[in-house]
Structures are given as C-alpha cells and as structure tokens.
1. Name the one structure among 1, 2 that helix-only ellipticity at 222 nm (-39500 (n - 2.57) for each DSSP H run of 4 or more, over all residues; to 500) of -11000 was derived from.
2. If we compute FRET efficiency 1/(1 + (r/R0)^6) of positions 18 and 154 (r between Cβ atoms, R0 = 25 Å, to 0.05) for structures 1, 2, which one ends up with the highest value?
3. For mean count of other Cβ atoms within 10 Å over residues 66-73, the calculated result is 18.9, so let me know which of 1, 2 that is.
4. For volume of the Cα convex hull per residue in Å³, which of the structures 1, 2 scores highest?
5. Thinking of 1, 2, which structure, once distance in nm of label points 7 Å out along Cα→Cβ at positions 90 and 114 is computed, gives back 1.8?
6. From 1, 2, which structure was distance in nm of label points 7 Å out along Cα→Cβ at positions 130 and 146 = 2.0 calculated on?
7. Thinking of 1, 2, which structure, once distance in nm of label points 7 Å out along Cα→Cβ at positions 34 and 106 is computed, gives back 1.7?
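Every read-out reported here was derived from the displayed coordinates using simple, explicitly stated rules and does not represent laboratory data. All figures in this text were calculated on a predicted structure; none of them were measured in a lab. Cβ atoms are built from the backbone, for glycine too; each structure is taken alone.
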Structure 1
Amino acid sequence: MPPLAEIAPAAEEHLAAISALAGLIWRAYYPTITSTEQIEYMLGWMYSLETMTSEVRNGIRYERLLLDGELAGFASLGPADEPGTVKLHKLYLVPKYHGEGFGTLLLKHCESEARKLDARIMTLNVNKRNARAIAVYQRNGFSIARSVVNDIGHGFVMDDYVMIKQLT
C-alpha cells in the first residue's frame, strides 16, 4: 500500500528538520552531478537555519511533503523579480520515493499556491546535469527559457537552465 501523502506549510520550527533532510538528499543524489566540496558549500550556504529563517521572514514559503507523517520532501517558493511571477526555489524528495509521483504532487501543490498569489508564471533554476529533474519539469509543462551560469563564491558556479511555465 502506498504511503499516505500530505503537504503542509512549514513554520520556523520545521526548518531544522528541512535542513537536515536537505543534507541527506543532497549527499545521496548530487555526487553524480557536482563535487562533494560544492555540495557541502551549498548546503552550508542555502540550508543554514539563519538563511532559511531569513527567507521565511522575507516572503519565501516552505512546504513539507509528509508520507505517513514523516518528512519525505519539501519545496520553497516566493515572489520573483518579474510581476506576476513566482519562483520555485527548491523542490526535493528523498531518493527512494523518486518515480512514484510524489515530486509531481508537490510541484502541482506549489503551482496551486502560486496561483493563489495571482501568479501567471512559475520559474525555476535547475542544474543542467540534473536530467531526471529536467525531465520531470518538462513532463509537467515547464520549458527551458535560457541557460545561466552564476558565480556563487569560493570558486563554485551554478550552471543552470531557467525553466518557466505559464500558470493560466
């Protein structure tokens, strides 16, 4: 029997668990995509409680995917620079649940939340070497808009595609 899925908003008290889960997911999934050094740098930068708390206090929402009551994934979204656009900042799922539809469930939830914010467009960045995620986003109506390389410091870059989806 498949696990019971629930998506619930995260409050500040949930951020430590999300940070810990991010570490588990990144260390399990990303070594085939980027170096261990860059993984550790990005985890320290993006998933510190200070960074995540600041994000929440500045309008970025975290959503938790609970499977049978256990945290199994999360997403974050918030306003983008362009009017009518919401950015999906993060969407991660424990690797053992890949291919079971839970990532799409979380993505559709985020799209619904973006529509409630009157967004007409959702945008996201995805590593160019993350073929699995790119395929999921494309199956869900996203298209590659452009390619970007962002210097994130300490000799590391994020080599991404920017993907977009019309929400109308």
Structure 2
Amino acid sequence: MRVEVRGAQPGDGAGLAQVWLENARFYVRLFPDDFQMPDQVGLVESFEARLGRPRSATEIHLVAVVDGVVAAFVYARLTEPDESATREMLADRPYRRVHVEALGTANAFQRQGLATQLVEAVETWAREQGARIISAGTYLESPVAIPFWEARMGYRRRSVILAKRLE
C-alpha cells in the first residue's frame, strides 16, 4: 500500500466528505443520543470552500491518500498564549500549544497506520512551530478512539467535559 501524506487541497472535498460521513455513521450507530448524521446536501461544497481559502499559519490540514483516494484526514490548530497565561493554573498555558480538532479514517483503511502517520506529522509540525504540548479531544466512550490515542499514540487523559441535556 502506497500512502502519501500531504496537505489537503481543493479537489479533496468529496473524499473528506465520504470519510466524515462514514465516521458519523459509526458513532450514530453506537451512540444515537450523542451523535447525528451531518447534512449531506452541500457537504462536499463546504469542504471545498474551506480548502479553497488561504491557509493560516496556525492551522494544518493533512490527508493520507492511498492510490489516489483520500483515506484519512487530520485538522489541528496552533494556539498562542494570551496575555494572562502566566496567571493561569494549567502549566501549558504560557506556551504555544496545538490541538487536534478532527481526525478520521475511512472504513476501508481502518487499522492500517494512516491515523498514526497523520498524527505523527502533526506532532512534527507542532514541534516546528515551537509548541510545548499537543492535545486532542475525542468521545470518551469510543471503542476505537480512546485506545488509539492512549495506547497507540501515548496521550493521556487530562480533562473531561461533562454534559447534561436540558429538555
């Protein structure tokens, strides 16, 4: 299998939308109260519009392409410390940090190392940007994401977001 990890570019929208929808189906099936299927109308165009915008130096959008097919993606953002960072309790606040906002792999390419390659590429980029820490958010009950981040990539749980439906 020949894998190319590269910056996402115009023309990748259909592949990104397909991976996005496959990942959504997986989570909707497992956790229907917490996930929903994204509106497919205009989804490809939405991805294409984002890919067509000028790149920000504080963001990275990468795809893993296998035989011409977008098989996985990652999106991460660099955050600068704000002026009150030295008065924060969290030790990483006074430093540049990166957060992985989204990561997904198409069903046909699961467990083939694509997400690992993408996250490692983001980690390299984060170091090059002078970041001192990288974080990622994921669904706590995910049977695939938690083992990936903790066991495979060496990340550790550091916080929990609590939610309550107001009905």
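1. Checking each candidate, the match is 1.
2. 1
3. Clearly, the read-out refers to 2.
4. 2
5. 1
6. Label of the originating structure: 1.
7. On the way: 1: 1.7; 2: 2.7.
It must be structure 1, since only it matches.
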